Structure 1
Amino acid sequence: MYQIQILKSKVHRATVTEANIDYVGSLTMDADLMDAANMLEHEKIQVVNVNNGERIETYLIKGERGSGIICLNGPAARKAVVGDIVIIISYALMDFEMAKTFKPTVIFPNANNRLA
């Protein structure tokens, strides 16, 4: 049997709170959002900017719990400005048959990047 990549986790429509060009790279996300979305620190992610159509790949850094932080760091900071809306996605590699029944974790934070 073969394996495919499938959506594992998604943070749908988070608001960028910071863009830090002077950092090595990555995306810093509130630890509460990471936990709710079933995402891990250093996990590879795709960031899709709803405002300008940019799509980048980077990795996660755990941000302060309860802060609401969504910060693009390093070169990624050039792809968004504070206030932009982004979708943050991670994928998993799994057996085709398992993928048929797998249910991804999708969360919908509010405008302050908090969960209801």
Structure 2
Amino acid sequence: MRPFTERAVAIIRSIPPGKVMTYGQIATLAGSPRGARQVVRILHSMSKKHRLPWHRVINAEGKISLQEEEFRTMQMLLLQGEGVEVIGGKSINLSIYQFHPQPAMHPDSEDCF
């Protein structure tokens, strides 16, 4: 795995139940501020293999951006099951539910982003 991918996977794994992060937020923390689409790719190709909480990742507007109704509904139900209020079946209030991780202080730390 490439360093960006490893960091992104670690960040996604760190999102606690009941919280969300945006694609761009994860990309920035992983070291590539313009890498939101790479985060989408990582979630699409690695969520199952790495058991990532893919449902906790939303777009910068605080919305579920999945196009397929089945997956959009699944994401909404999973978030609601964790106590996240999903307004109109698609919007999440980022000021309430957005997770802002505190990076580890030591760059060699396993938990460091």
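Throughout, read-outs are computed from the coordinates displayed, never taken from laboratory work. Owing to the predicted nature of the structure, the values given are computational and were not obtained by experimental measurement. Cβ atoms are built from the backbone, for glycine too; each structure is taken alone.
For Rg/Rh (Cα atoms, Kirkwood Rh), which structure out of 1, 2 has the highest calculated value? When Rg/Rh (Cα atoms, Kirkwood Rh) is computed for each of 1, 2, structure 1 gives the biggest number.
When relative contact order in percent (Cα under 8 Å, 6 or more apart) is calculated for each of structures 1, 2, structure 1 comes out greatest. Assign the value -13500, calculated as helix-only ellipticity at 222 nm (-39500 (n - 2.57) for each DSSP H run of 4 or more, over all residues; to 500), to the correct structure from 1, 2. Source structure for this number: 2. If mean count of other Cβ atoms within 10 Å over residues 19-26 is calculated from each of 1, 2, which structure is the one that comes out at 22.1? This value belongs to structure 2.
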